[in-house]
1. One of I, II was used to compute helix-only ellipticity at 222 nm (-39500 (n - 2.57) for each DSSP H run of 4 or more, over all residues; to 500), and the answer was 0. Which one was it?
2. A value of 3.7 was derived for mean projected area of the Cα convex hull in nm²; which structure in I, II was it taken from?
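Values quoted throughout were computed directly from the atomic coordinates according to the rules given, and no laboratory measurement underlies them. Please read all numbers here as calculations on a predicted model, not as lab measurements.
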Structure I
Amino acid sequence: MYLFSLKSGGKKLAYGKDPQDALEVIKLRLTSEEQENIIENDYIKVKQSKLQEYVHLLK
């Protein structure tokens with residue numbers, strides 16, 4: 001899982017085998033406007049067991 005930063009200051013959660021794959025997967029369910037808000041090179045890899053620590057950042 002990867003948390004991508006948004007221009008609005010939040011984070012978007014995406015699943016994939018690597019960051020590029022995660023971006024491709026999340027783009028399937030976002031509008032083009034939402035996609036433009038993602039900062040593609042600003043992400044962190046998150047283990048599912050640690051996801052609760054980041055929930056407050058999700059948008």
Structure II
Amino acid sequence: MVVGSPTAELYVNGAAVSGFVVDPGECRSITLEGVNSIGIVGSGTGSSNVKISFSINYKF
């Protein structure tokens with residue numbers, strides 16, 4: 001990560017997911033349980049495009 005460069009941080013259920021910060025051009029994945037809400041918070045300087053995709057496996 002370049003200091004000051006734009007990043008995107010994942011928030012789940014209103015709280016940041018520890019260590020899940022994505023730099024421009026980076027791809028990350030994670031598996032979580034008990035997800036009620038998902039958010040992305042951008043920080044740093046400059047701008048970058050962000051692509052987000054997710055899948056939901058639901059059991060009831």
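1. It was calculated from structure II.
2. Details: I: 3.7; II: 4.5.
Structure I accounts for this read-out.
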